[in-house]
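Every number in this text was worked out from the coordinates using simple rules, so none of it is lab data. These numbers were taken from a predicted model, which means no experiment stands behind them. Cβ atoms are built from the backbone, for glycine too; each structure is taken alone.
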Structure P
Amino acid sequence: MIKNLHFIFFVFPIAVFSQVGINQPSPVEQVHVGGSTSTIRIDGLNSPNNSLNIGTNGSSRIFADVDGDLVLGSAANNIEILFNPFNYLDDPEDSGGANSNVITQTGTGTGFQAAGYPRQIGAGLSNFVLSKKAIVEINYSLSWKIVKNNTSNIDDGAARIFQTLMYLIKLDAPGAGLVTVDADGAPLILGYALGLNGQFYNNEVGANGANDQYFNTGTDYVKLPPGTYQPMFAAQIAVSITGGTGAVKAFVGGGQDEVQIVAHYYN
């Protein structure tokens, strides 16, 4: 007797879900990782497998490339030194014209005067280019000298403060001119100041007191849009007692002045 065996195949529809949950039974996104302490590990981005991973010393930033793939950013994607010229300002004492680096005493402090001029002109020498929006770090060390007049040191013993600041000039459109707001439109301190700092000075022994090779240093951060920028300086001398102090003045830039501009990219 011949028996015919009939196999019946049942075809079940396969449900295709557009959302995937990991430790999450009810995903609400295309990929939803549940758990308050959950993490995602990608072996291709770890230190042994990827030279851009900075290892145990810190965390590496992850970016999406043009195809949407997750990649580690290089140093240029994160931080970049844009400007670091040697001895930025012209050294000779100059009391007139565009290159003037003299600051005259303003009593109790009535305003800052622009002073100092770049020693060399050109990209990387007197200006820097920011290719995309960034948090910009400014650092400077500005030399100064203070005198009673062209032949005499201060000798009145009055306490003075010599304050300095950096300001930026945007050289291209849009927004060319003095930078007074950051990339979000927030105003800068004093309307334009970065790295405001100061030192006190007094002398009552004339020629026996030092008056030269002082340095003010400043650091600040500002969010800037793309563009070409020129760093410049302003300063003021303020004194508490104005009577009988004479035409005190200071010169900036006579020593080795340093300016460093660093971009911290965030998108």
Structure Q
Amino acid sequence: MTTLHAHDVSARLGGREILDGVDLTVTPGLVTALVGPNGSGKTTLLRTCYRALPVAAGMVTVDGADIASLRRRALARAVGASTQEPVSLGGITVRESVRLGRTVTRGLFEPLGADDAAVVETILARVGLTGLADRDVLALSGGERQRVSIARTLAQQPDVLLLDEPTNHLDLHQQLSVLALLRELAAGGLAVLLTLHDLRMAVEYCDAVAVLHRGRLVATGAPEEVLDAAVLREVFGVRGQVRAGPDGRRTLDVAGLADG
């Protein structure tokens, strides 16, 4: 199983430092949520993890290999990224859209074979899209399109799955459906890292959280250990605590805004 590690990563945009010495491990079998206020560097960190943005210092490794040294196809097989605004091409079916994910590892003009078709069909079934495979992507709901985006990324057969706000603009049912899918994928051995704005979702549905604040990693670990009263107050500006019920399920109780 493959582990992704950001080693003391710093990043700059427009001459401004966005990340400062971030060290984070993304572990196979777990769903890890990157959380923090707007502008804390969540999307920037995610982008450095699939080489969409170069690091100013430090490095990102996959099983010890610096991703900066990997060829494009090797990187695509190791790390797959589903962005905040998934591409929704009109005039193509769900199956065709997912097939595009195979070209990342095969080359745009390299013909796809029977083995590629088998991978696509397996992924369509895995994410619950077999019944929609012949539908036009633009005819789908927001939640269904998000599943197509995830499926297209999975077509690369990566070991690490990165997602930027995968529940953005979805209704509650669709959000829970996507998060349940990510948990299933992690249970199958994937290392999953996603950015989330909704702390309650992170607490209830993610195995671990990593808190970013002003470009620095404040804490990482199990939600009930990391999101204590001090972090909720100082980073998110609220009074609250994470509680565990008799069944072990975690919830986030927020009492209001923090004083001051």
Ranked by distance in nm of label points 7 Å out along Cα→Cβ at positions 129 and 145, the structure on top of P, Q with the greatest value is P
The value -10000 for helix-only ellipticity at 222 nm (-39500 (n - 2.57) for each DSSP H run of 4 or more, over all residues; to 500), derived from one of P, Q, belongs to structure Q
Structure with the greatest value (metric mean count of other Cβ atoms within 10 Å over residues 57-64, set P, Q):
Q
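Using the calculated result 1.67 for Cα Rg over 2.2 N^0.38 Å, pick out the matching structure from P, Q.
P
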Working back from 7.1 (distance in nm of label points 7 Å out along Cα→Cβ at positions 65 and 241, computed), options P, Q, answer is structure P
